[in-house]
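These notes open a run of structures that come right after.
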Structure I
Amino acid sequence: MTSTHKIQRMSALMSTICSLSLIFLPLLIIWVWVDFDRINGTLEYLGNEFRPDTIALPNRILGLIFSMIPIALLMRGLLHLRALFELFRKEQFFNQAKTKLLHRFAIMLLFSALAAPVARTLVSVAVTFNNVPGQRAVVANIDSHDLSSLFVAMVFLTVAWVMRETHPTGGENAGSGVQS
């Protein structure tokens, strides 16, 4: 098996994983907001004193909407990533489209990582809104997952930028002998 065939097989696999993620990410979030035990598990950052015993349907819907913001951004990025792997699967390795797709994925991953703490803060307001005064909460936090996602997004942005700058048909280094 040649390396091109290996690239095609791995690209097809990654494209499929992206497609499955596009289906299962929103379903997972919906499942979390339908099942109260799962909601309670995802709200550990609120602490026991602020976690409500029940969450009214309008508050669950708001929580779902707020939780979907970073997921929707990530899904948009996954569309670009899937398109990139489809180019690789079709043996289109050396064109500017791949750089743009990688850049767009990285931007969406960055936006998703930045939106996640904001979304969690909005969720904390939505789920504690009906609590008695003194037990409502606005909880803002940044966890290691957020920082990891920011780092990975910055790595992809840098790689896309280097690819664009060193591509033979574009960037300042065009014609300087630097090739991708």
Structure II
Amino acid sequence: MNTYLVYGLICAVSNLVFNVILYILGLHSDPSKMMFANIIGMLGSAAISATAIYLGQKAIRDKIPAEDPYTFVQAMTAGFLISVTAGFFGILTHYVYMVYINPNFKEVMIQYQMDKLAARGMSGDVLDRAEKGMRMFMKPMMQSVFAVFGTISIGSIVSLVTSFFVKRTTLKKV
């Protein structure tokens, strides 16, 4: 099986498992815990992505003969392709999470956002319009598609960093 697909799938499934853990711990079922859940979620997701990308880049490098170079560009391309693959698998895993595992997640997120707006002094018609807009963009498929761009963006940044550690240059023979 293609290395990009394997590590992209590992990344997407690992992020799903991570979200399920956050849900089990009650962080995705209570609006008052969403700020903490968002911070933990971003850090955890970045760590999962970094690990999957690094291991995928390393697996690809290890398939190349030791005397051949594995350039920064090759490593960066591999990391980017793993990120893209993870993003597209993430559409499915995010959808499964929002529809089957935690169908109340949308309501918790909307309530969290509404509470933040109310705390800033907004009320009445402003809150009603804000809620209407949130409901339009918080549909599971819409959220899943947005997650692709987040995964690819984070993955690209991570790939820039991990590529420095994974690249391999060969010494010129004199």
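Read-outs: derived from the displayed coordinates by stated rules, not from any lab. Because the structure is predicted, anything quoted here is derived from the model rather than measured. Cβ atoms are built from the backbone, for glycine too; each structure is taken alone.
Taking distance in nm of label points 7 Å out along Cα→Cβ at positions 16 and 136 as the criterion, the largest value within structures I, II is that of I.
Tell me which structure, out of I, II, gives 1.26 once Cα Rg over 2.2 N^0.38 Å is calculated. Spell out each step's value before the answer.
Working: I: 1.31; II: 1.26.
Matching structure: II.
Quick check on the output: 15.4 is mean count of other Cβ atoms within 10 Å over residues 8-15, derived from one of I, II. Which one produced it? Present the calculation step by step, with values, prior to reporting the outcome.
On the way: I: 15.4; II: 22.4.
Going through each structure in turn, the value belongs to I.
Given that distance in nm of label points 7 Å out along Cα→Cβ at positions 112 and 160, derived from a single structure, equals 2.7, which label among I, II identifies that structure? Label of the originating structure: II. Between structures I, II, where is relative contact order in percent (Cα under 8 Å, 6 or more apart) highest? Answer by largest value of relative contact order in percent (Cα under 8 Å, 6 or more apart): II.
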